[in-house]
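Just so you know, all these numbers are worked out from the coordinates, no wet-lab data involved. As the structure is a computational prediction, the values presented were derived from the model and not from experiment. Cβ atoms are built from the backbone, for glycine too; each structure is taken alone.
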Structure I
Amino acid sequence: MSTDDRVAVTTGIARLHASPGLAGPGRLGLVTNHTGVLPDLRPAAPALIEAGARLVALFGPEHGLYGTGQAGASEAARTDPTTGLPVHDTYRCSGERLDRLLLDSGVDALVYDLQDIGARFYTYVWTMFDLMASAARTGVRFVVADRPNPLGGLVSEGPLLDPAWASFVGRAPIPVRHGLTCGELARHLNASAVPQVAGRAADLTVIEAIGWQRAMAAEATGLPWIAPSPNIPTPATATVYPGACLFEGTNLSEGRGTTQPFEIAGAPYIDARLAPSLAELALPGVHFRDLRYVPTFHKHAGRPLRGVQLHITDREAFAPVRTAVAMLATLRRLYPDDFAWCTADGGAEGTGHRHFIDLLWGSDRLRRAVDAGDDPLPLCDPPAPPGRWAGDGVLLYP
């Protein structure tokens, strides 16, 4: 049996490879990285060229075209050695600068093919948003080659972002765990947010993934798992990430510099009380194991830490955002003199910069509730299920 025989889902990029005309006429630019592959793992860019697509440029997001950059970094590559095409780095590029980059590239249409993981602060969707806005301003068509949401599409968690807290980890009001595919999110943002920054909507086409249903998590698709960034190595990491990423806004290690990023969290001041205190909460679908570890890089690099590992026992019952918020409240209660929030530039709080947790959460309400000792769990309730908060006509899949 071939790999293709086991695949339950046909991605948008696989459909485009079979029928290059789906992207429309003219010169194409491909927004992609190492996750942009066909089901047989062939990279999409050379495969599209072989299939007759008129591909003239590549555009890379955070982490770069090849996925080697750590968080907050991209790559220096200017030419792709496989295809010989120019590589344009879009990371930290927006507004007029991105418009100029797009115009100078000479493309008539952009094809977007990146594997998202379903969390508002994962920056690939905001690369998509910025490029859609730029495409609207410059008259370039925008095509999303859709892929499944690896967390499924039945559940949303967390509030809509307050526009006053917009940043590159959240440009527009969507929930923390949004429950949409990139194609669905593109449709929503193009109707609601792109016109506000571009003056008009983009000329948007979504090449749907065939066979995906909202109840499908990553393993059910039959598609190969490729780590979409250096610290999302497995589907298990993606499962916890929409909540565990909030620890980036604290002085805890979120497990970067280990083989289990986001599945573990710890700090020098944590002691034997944390794991049993979290167990007492009886949070659904997860057990907490006391552990010790030493990160090789990032926060507390080289220091012995104590903390917990999240063991998922029931993925459908597990609520990553509620779990992480309950952990934050417990940490503040147990370690009031040691637990602290970090600022957006990674420094200690009180330096005059905004707290990173506020940018991640999309407002300062979570931080204020935790600091006041209030119950923060009601803040985790989503505005509505995925089909409701995004509006009529957005959902593409049953």
Structure II
Amino acid sequence: MQPTRDHLDWPFFAQGHRDIVAALDKWITAGGLKGIDHSDTDLACLNIVKRLGEVGMLRACVPAAYGGLTDTIDSRLVCLTRETLAYWDGLADFAFAMQGLGTGAISLSASDEIKAAILPRIARGESIAAFALTEPEAGSDVAAIASTARLDGDSYVLDGEKTWISNGGIADIYTVFVRTGEAPGTRGLSCFLVLPSDPGFVVAERLQTIAPHPLARLRFENCRIPASRLIGKPGEGFKLAMRTLDIFRASVAAAALGFARRALDEAVAHARARKMFGQSLADFQLTQAKLGDMAAQIDAAALLTYRAAWMRDVQGKPTTRAAAMAKMTATESAQWVIDQAVQMFGGRGVRTGEIVESLYREIRALRIYEGATEVQKLIIARELLKDAEAESRLAEAAPVTDAVH
């Protein structure tokens, strides 16, 4: 099956973006991911990262100064790569995305020494990255983070727990957000580079989900690290986390698009081949109406997704609201599209090993991680109200002029 890439003709993209997608499609269809054993999730991720690194695809995750493709991380390129990989293999999308998310704070604010030591290895697929923000009592509410770091001479000592950490247990580097106490709430968080060899670092539990990915609960027990591993300044952790998520939130929407496009292509192929009552399933108007709805929802979500990425890359505008709209719409739409594909397949749709059954399991987590749908709605509303308040203040401050008669 060859995917349709008509959306690459949209004005959001440069020719370089189109060339990379074409090269990635060609590499995968030629067997680039062939032989990956998904029954061993850890090993599969390690092999996928290695292969993506060997063909240069992980260069999209780091700045050019450290082996990347562009001077700064290009959101459109990250989104297109995630959409393409998700179309073919959900675990490949996951493995790619975590290389960028896990080192986003490093790319933004780490010392030159840390950048030089870490980022080239990430780009080559020689190291695995993880992003450790979530805690048992701090998911959407980042201000509730309870893990701590205290300065002790030339070291920081970390204590606490993180959970639902992607690549937990297999990562070579972890960017960890903990409380250093410079101020209450989110203003008292800082970011650190932690290595699994650091004393007091413990993988407390490996977590299993409906779509297998490497996940773990981590514990820090008097975990001592050099003070030089602070990323950015003390108290800047929340800002770094949000800046990182703003870069990659739209890419979650792009992954959802990849899943949804594959589901639509599978549904179309099945509808044309399945015979019922003397005709194909595709001949029924109910089927045609459903396919039309699926296609329209995918394109609507894609426009929001690539608008957000284009705003960041080309216009340099804040994308908090646009990325939230894209993430909410694309993940919710993809869930619906995939559900319709499963329904269209009938009994086959819920059989283990069918592509649409796998997509059904893959999509569910995207509506939760990096900000659940409910949180995205709050972000959108908050940004709308903030803009309205700013406009109101400007209007009140504007000088009164005589009306022209």
Original post:
Looking at structures I, II, which one was mean count of other Cβ atoms within 10 Å over residues 108-115 calculated from, given that it came out as 16.8?
Top reply: II
Original post:
Of the structures labelled I, II, which one yields 18.0 when mean count of other Cβ atoms within 10 Å over residues 212-219 is computed from its coordinates?
Top reply: I
Original post:
Given that mean count of other Cβ atoms within 10 Å over residues 148-155, derived from a single structure, equals 23.4, which label among I, II identifies that structure?
Top reply: I
Subject >> Test item: mean count of other Cβ atoms within 10 Å over residues 84-91 calculated as 24.4, pick one of I, II >> reply: II
**OP:** Compare distance in nm of label points 7 Å out along Cα→Cβ at positions 68 and 372 across structures I, II and report the one with the greatest value.
**Re:** I
**OP:** Figure out for me which of the structures I, II the number 37, 34, 22 belongs to, where Cα extents along the principal axes in Å, for residues 116-227 alone was derived from the coordinates.
**Re:** II
**OP:** Assign the value 0.70, calculated as FRET efficiency 1/(1 + (r/R0)^6) of positions 124 and 356 (r between Cβ atoms, R0 = 41 Å, to 0.05), to the correct structure from I, II.
**Re:** II
Original post:
Suppose you compute helix-only ellipticity at 222 nm (-39500 (n - 2.57) for each DSSP H run of 4 or more, over all residues; to 500) for every structure in I, II: which one lands on -7500?
Top reply: I
**OP:** Consider the structures I, II: one of them gives 1.5 for distance in nm of label points 7 Å out along Cα→Cβ at positions 332 and 380 as calculated from the coordinates. Say which.
**Re:** I
